[in-house]
Every structure is written in C-alpha cells, then in structure tokens.
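Got some structures for you, see below.
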Structure 1
C-alpha cells in the first residue's frame, strides 16, 4: 500500500493569480530585515523534525487508546488508515490532532478505539514508515486541534560559505538575528502551504470570483481548501499592512488582543503601561481578522485598516461571507519559544517551539531564503 495521497488542495488551474494576491500569500514583507543567506530544506527527511506537544496527560482509562507515533516520510492520513486496519475499526474512528509534513520525521498523537489489541500490543506495533512509541488508555477520541504546540528541529543545508572568515561573520549575524526573533517574535503569517502548489487554491478562488453560481460549486475537500485560502489571504494582507507600518508587534487603542497560546481575546480601549509591558514580554499580542459575516470587533483606526484591506480583496472576503463564516481572530505575532541555532559545517540547525496552527516556515523566512530539495505540493500543516 502506498502512503502517497493526492495533493492537499485542488490542482492548479490555468488562471492567472493577481500579483497582489501572490505577494500577500507567498511573499509578504519580512519584519526582521532581508534574508541573511540562502539554503536548502528537506535534503532528507531527518532535516525537518517536528514533535507534537499535547498539553494534557492521557487519562489512563477509557474506551480509546492514545498512541504516540513517529513517522518518517509518511502521510498522516495514510498512517491513520494503517492504524485503523490493525485496530479493525473505520478510518474515521481514528483521531489525530493535526496533519504533519510528509517529507519529515514527525512525532504525533493518534487515538484508536479499544480493541483486542492491548497497550502492550500497540507499543510493539511498527511498519517501515512508522512506529508506535507510547500507548495509553484514554477516555475519548483525540479531536482535531487538541494541541498545545509543536517542537521543531530543522536543518538548513549549505548556508555558510567555504571561506572560514566569511562563515564566522555570517554565523554571528545568524546568531544575532535569532536573538532578535526570540525577543520580538515573528509575523504570524499563514505559510505558502495554505495556498496550494504555486498558489493553486488562489487560482481556484480567482476562477470562482468570475462565476455567478451560489452556493459554491465545490465539494469537500476542495471547498474547505479554497475557503481556507480565501480567509488566509485576507489575514496575510492585513498583517502585511501592519508589518509595513511597524504596528504588527505592539498594541494600540482599538486592537483586539489575545493571550499568548490562548484562544481568548479582549478589547484594548486604551493603552497603559501594564499592557505595554506585557506586550513587550510577548505575553499578549495584537490580532487580525479571519474574515466572515459582519464587521470585525476592532475599533477606530484598526477597524478602518481591516475594512480597507478586505475591500481591496473582494473575491476572498465576499466568498467567506457567502459561505456563512463568522468573524474570528488570529494573533498577528508568533512567539518563537526556546529558539536555538547550531552550526555544523556549512549547515545551520534550528530548534524552537511554536503554538498550534502556526508555520515553521514563517520563522525560517526571517533568517534565510530557502528552497526545498523535494516537491511539496502542499506541506501538511
């Protein structure tokens, strides 16, 4: 059985993607300055390692089994189907918190219903592409999004030049930039993966904007990919505008702020010293719109900015409204926890932790220009 699933998202269509869409989606402005060097990603699966951080402990009893699985160059959904086959359940009965990159070594959690296989049986389960590291009794199926975050270890190859003096200077610059990112965070853009291979989901969005049909003439999963791309495009455009004006990493009156790593939000009616200090410590962040029906709950200048940017992207904003999506929020700033860099020959190895729903590639792009050694139609995020 192959673990190669069809590309996530619709295939590219022969329609031009507007240049402003492409810039917002695939090349938004950086906050920390120009890339310091170029490098290669994913020369081999071990170059991109990610481990899920659950944020809770297995319950120790119940009708499910929680499995910690390490997979290598394998698709998440393929692993889920293999677990279902061994368990004797339907693939839909297998739970997992999120998709992880296929071209990587990924450690993630799955849940399966209790069966004739006990926890010790599961701990011995392995295949050429994955192995079960832990198995625990658990009370319920693992839902999507049930994560605190993800830990990454990423090797970028061929960064440092052969000349020892030049390499030392560049290594100092990389270390200084990493320290800057630890203190300031990075813009919490949606990564290029969200928009499909070479912006293919945006091409579909452009196609739909020319059609009179309502509701959307799409079925799942294509519908979900295109709606997600539309929402992400508006968000990235708002964040890009705030990066350009230098307001992405601070609060002002009219903002909606959120607690780092939390889903709760509160209005900033006036800015005081306490809020400023907490923002500087990366405890709270300004947020941007996940577009939908109605108006964002921001106020004054921030509301005007968000409305103006959305009005400049009517195809994306109107599609979100027509689909009945609600206005939601997402942090504009991403804290890069425990960021460390190590130099090994010409390569740079980076380790850090991010909250769920964020993209490691937005951290890398603040340091380097990278190209992937493998074709990534849509990296699982």
Structure 2
C-alpha cells in the first residue's frame, strides 16, 4: 500500500530553501547549501530503529526510492516473523529474553539461579538491554568483553558472565522460546591454574581437626573430597541409593546437570559403607539437612574454613575446590594416562585434563630413564668432516 503525503509533496519539495527540511511518514527531504536535495528515512520496524540516508537528487534519488526502501525493510521484517515461535509477533529484546529465561529457570529447577540472575542484572542487561536478540553479533560480544575489562572485571569473571549468556541461549532454544542459538565468542584462557596441592601431612591435620569440629559431617566431606574429584556442590548432592559398593561407583549429578558415575578408591568405598550403616536413612542423602529445602546441606565453606585455619593453612588459598585439584593431581602423579585421569575427573574436554599433565613429568622422566638403560652412547666428537 503506497503512502499518502499531505506535506511532503512535489510542490513543497521544490519550494524548500537551503538548510530547511520536511519530514513525513519517516521520510525527510533536506535542501543542502549547494541547492541539492538529500533524502533520508528514520522509521521503527518491529521495535528496531532504522535510520538511513537514501541519497541525493543529483544522484537520481527521489521520494519514490525512500518509499521503496521503507516497504522493503517492512517486507523483510514480516519474513523474519515467519521463523518466530507461534503467538510471537516481534523479536525479543535481550532484556525481555533475560526475564523470560530467569522466570523459566526458577520454575524448572532453579540451579545456578542466583549466579545467573546476578550476571544478567549487573552486567549483561545494562549493556544489551534494548538490543534485539537477532541483532546481537560476535562483534557485539567483543565490544561487551572490552567494556567489562574497562570496568575492571577479572578475566575469570568475564568468562563466567559470558558462560551465563551462552547457557541462557541454549536453554531458550531447548524451551522453544527462540529458534536459533545466540552467537558466541571464544572464552579467553584464564591464567589462574591452582598449583596448591594438599600434602599428606596437611590432610591428616585437616581430618584430625574435622573430627573435633562442631559440624558432624565435615570429616566425611573432606574424606570424600580428597578421595574423589567431585566439586563442592557435587559432594553435597550425593545419595546412598546412588552408591554401588560392589562396582565402587557413586552416581552423581555434576556440572551442567548431567549424571556421571564417579570411580571410588577402596578406602572411601569402605568409609561410605560404614556411613550408610550408621545413617538414619541408609538410602537418603549422604549429607542430610532438615533445614534446607533441598533436603541436604547446601554449603560446607564455613566449617571447611574453620578446619583449614585450625590446621595452620591459609583459608584464602585452601578452599573446598583445592580438594578436587589435589585428588586429580595425585592420580596424575601415579603416571596414569590422560584418558584415565579424564574418567576420574569428569572433564568433558581433554584440554582441561592436560592442565594436570605437569604432575606426570617425573613419572615420564623416570620411564625414559628406564627406556634407555644400557643404550646410552657418547656423542661422537666429530659428526661432520673437516671440510663440511
């Protein structure tokens, strides 16, 4: 349907004086100082502001080209709507998509809700708020990352924020709120590998003070943490009915919501058998809590910190995650191959496992020494002729 003009007609355009302009239906005509006319458009289409200079009269541009441009962008917008989920009229802005994501996340399981809400509220929404999700590009994210760095955020914090953004896109596709994944950029490599490993002597001290602590479960928490590669929250979500003492496996819901069977050393297997025999519910939570809505203890940070301080260690360095790092490093130090370490640690990527390869250096050096026993030959004094 063609536009009807009451002010922007041919007569009015011809009478325009230099420096003056007329605007109607989003089309602006301006008389320039050299007498030429410049045509531009400024319209809203599906919540997106489109501002373009179409061209000058001397280039052959007329009002008709401006009208055709507006019709074309509206036609493109109608075409885009065909790919939207049913009952959706317009593309979502990032802020609207974020609100939907948090609402559904809370209704689904609420896992990681607090961190996700914080990342979105403090960082992602203020920057991407009014941008339509179909207009977000990798370049947009690069600018966002640069903005975060300029604000003084640590590299690891920026990575966590971008991980929330990526998780939000995956979930919205899964819930059929949107049809395509968000564009992403590569997560920067962090230079924060934890090198601290709890020694056997420190382990004994930790366990001694854990037995004296007011928290009756902190001793088992430390035992399980140092005997497996489970993370803080994963340890606390374990159940006796997922424990298989015959196969020495503990089925656990791990990072990302997936389930895996954690291999167990014989010592912690015997410990868990005894604990199940003493538990009020031998098929329930290994770390039960009547106060928590989940039915199990949610955090051991305070009790763990008390034991660390009592053992004379630094609670800033020795946090619960150090137990995971210690367990994997100890296994790597035995000379276990990378795939075995991966099976124990639960890492999906071999790249993550390779961080622990340095712990194998001594084992590899020792193997190489055995390999060449009796075969060492002195380097020849002259490998080449005098004239070479």
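Tell me which structure, out of 1, 2, gives 20.1, 54 once Rg and Dmax of the Cα atoms in Å, for residues 16-71 alone is calculated.
Working: 1: 20.1, 54; 2: 11.4, 36.
Derived from the structure labelled 1.
Tell me which structure, out of 1, 2, gives 26 once relative contact order in percent (Cα under 8 Å, 6 or more apart) is calculated. It traces back to 1.
Can you spot which of 1, 2 the value 1.00 was calculated from, given it is FRET efficiency 1/(1 + (r/R0)^6) of positions 184 and 280 (r between Cβ atoms, R0 = 41 Å, to 0.05)?
Working: 1: 1.00; 2: 0.30.
It must be structure 1, since only it matches.
Among candidates 1, 2, the computation of helix-only ellipticity at 222 nm (-39500 (n - 2.57) for each DSSP H run of 4 or more, over all residues; to 500) that gave -9000 used structure 1.
Match the computed value 2.3 of distance in nm of label points 7 Å out along Cα→Cβ at positions 56 and 104 to one of the structures 1, 2, and report its label. Clearly, the read-out refers to 1.
Among the shown structures 1, 2, from which was the value 97, 87, 37 of Cα extents along the principal axes in Å calculated?
Values: 1: 62, 60, 48; 2: 97, 87, 37.
Among 1, 2, the structure yielding 97, 87, 37 for Cα extents along the principal axes in Å is 2.
Values quoted throughout were computed directly from the atomic coordinates according to the rules given, and no laboratory measurement underlies them. These numbers come from a predicted model, not from an experiment. Cβ atoms are built from the backbone, for glycine too; each structure is taken alone.
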